[in-house]
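Nothing in this text is a laboratory measurement; each read-out follows from the coordinates by a stated rule. Quick caveat: nothing in here was measured; it's all calculated off a predicted structure. Cβ atoms are built from the backbone, for glycine too; each structure is taken alone.
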Structure P
Amino acid sequence: MIDTVEKKLEQVSTLLDMLSEDTSIPRNIRKGAKDSKERLFGQREALDLRCASVVSTLEDLSNDPNIPLHARTLIWNATSILESIK
């Protein structure tokens, strides 16, 4: 089970990297993705709390009216993976 959680976290990390490095995405969303990745891999809180916090942040980002459709799709993919970890 730990193996699958690590793989899911790696997938989310890749998606968040894609978001934070894509210059066609507004700066505030790229920063939110970068901050979410840092929070997700921080060790101060339990994994379920970190996942819930990142899901909340990503949901806020996906509701931004300036977000491109492809970025919203990446956010939804990351959110669904994180929700399966909880």
Structure Q
Amino acid sequence: MNYCHQHNLVEPDKAGTERKYGVRIRLPEGDTFSRLLGTEWERVRWYATEQERDRAYDDIANRHGYYRKTDTPTQILEKIIR
């Protein structure tokens, strides 16, 4: 199933699962995109297992096909544990 809204990021069958492994996504200081999102913008996504988190981290860090050839994403990714 494709999710198109932020509140749909949790799969219903995993909603009650404890998630203690996370990926923090933020912008570097001075990034021009922060003019739109604000200088304090960040997102954290939580996962039940370290392996699940590491797969998601690799996917987020990968340069996706929808970027233009001249686009260079500047997000900062950090693996975290609660």
Working back from 11.5 (mean count of other Cβ atoms within 10 Å over residues 14-21, computed), options P, Q, answer is structure Q
Upon calculation of relative contact order in percent (Cα under 8 Å, 6 or more apart) from the atomic coordinates, which of the structures P, Q produces 37?
P
Can you say which of P, Q returns 6.6 when mean projected area of the Cα convex hull in nm² is computed?
Q
Out of P, Q, choose the structure whose coordinates give helix-only ellipticity at 222 nm (-39500 (n - 2.57) for each DSSP H run of 4 or more, over all residues; to 500) equal to -5000 when calculated.
Q
